[in-house]
Structure P
């Protein structure tokens, strides 16, 4: 059995973010999700305490880069911020949002 500990998830973090923050690389995202009985595509609730591995190989350069910049990866998409109106020439309407001068 692998060694584990607990970690409190930051806002808008996905499994890849957690893996990068803890290990310096996204390689363990799937393993972390499985350890916590979740799918890698599932959203992690804010503040959820998850199990993490304590014996995985680290990317020290990646971790140093994050720590030296006080960076916390958080790339989850907020559905309320998604663009609802389609853009581009295929969706524009003449004299409404496609105006030739």
Structure Q
């Protein structure tokens, strides 16, 4: 399994409702793309409070690297990605991506 972790620093002027819409669009990808195990998204509620401005994020689990590649090439992903970049602090600079192979 591949765990795709994305953290976003949204601009201060982006309303929470707009962020919720982006994340809802993201979660719908699971319905149309094989190999997506789960997608979870939201705002950090960490008691440690060391997010360093990355207050929102999502985790998507994929069956394998091919499923992640199919997700990355899918037009719905590209649309959500464009919305994330448009609304992040500094565009792409306000987004962190970390892909972790998860072994049993």
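Every number in this text was worked out from the coordinates using simple rules, so none of it is lab data. Since the structure is predicted, the reported quantities are computational estimates derived from the model, not experimental observations. Cβ atoms are built from the backbone, for glycine too; each structure is taken alone.
The table that follows gives values for the structure above.
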| read-out | value |
| --- | --- |
| Parent structure of the calculated result 2.1, given that distance in nm of label points 7 Å out along Cα→Cβ at positions 47 and 79 is the read-out and P, Q the choices | P |
| Identity of the structure behind 1.00 (criterion: FRET efficiency 1/(1 + (r/R0)^6) of positions 55 and 87 (r between Cβ atoms, R0 = 35 Å, to 0.05), calculated), options P, Q | Q |
| Entry that produces 2, 12, 18, 19, 13, 8, 5, 6, 6, 6, 4, 2, 1, 0 once P(r) over Cα pairs in 5 Å bins from 0, in percent is calculated, selected from P, Q | P |
| Value -12000, calculated as helix-only ellipticity at 222 nm (-39500 (n - 2.57) for each DSSP H run of 4 or more, over all residues; to 500), assigned to which of P, Q | Q |
| Structure responsible for 47, with relative contact order in percent (Cα under 8 Å, 6 or more apart) calculated and labels P, Q on offer | Q |
